[in-house]
Structure I
Amino acid sequence: MGLLVGFAVKDLGRLAAAGLVLYFAGAVVAHLRIKDNFATFAPAFFLFAISIGTLVLQIGR
């Protein structure tokens, strides 16, 4: 929701994107700590990469 509202309110979009980056970074770290195979944590890694891209685009505009 924050990313959608972030189109109108730039600061909220940046904060929402940063929150997603931190959330999915934690998910990837948690999967790595319990030594999951890549197929198990691939969705978390993919969404982490997408959230990094979103943050970069939010900061760039």
Structure II
Amino acid sequence: MMVAAHVEDLVAARGCGLRTAYVHRPAEYGPVRQPPTTDPDADLTVASLTDLATALDA
């Protein structure tokens, strides 16, 4: 599974056959530009790595 905060990276990973998890980082670009809130094609969308661990039942 590829875990990333950039949709472009996840698109490439899916192209290689990997499952994907999108981690939303609302402050990544500062207060002006907002990143996407999700990758609609990701297998999982979470707000943190802790949330990812919970979603994966780890």
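General remarks:
- Structure responsible for 0.98, with Rg/Rh (Cα atoms, Kirkwood Rh) calculated and labels I, II on offer: II
- Relative contact order in percent (Cα under 8 Å, 6 or more apart) derived as 29 - corresponding label from I, II: II
- Source structure (of I, II) for helix-only ellipticity at 222 nm (-39500 (n - 2.57) for each DSSP H run of 4 or more, over all residues; to 500), computed value -28000: I
- Computed 2.6 for distance in nm of label points 7 Å out along Cα→Cβ at positions 26 and 42 - originating structure among I, II: I
Computed from the coordinates by the stated procedures, all read-outs in this text should not be read as laboratory data. The model shown is predicted, which means the values in this text are computed figures rather than measured ones. Cβ atoms are built from the backbone, for glycine too; each structure is taken alone.
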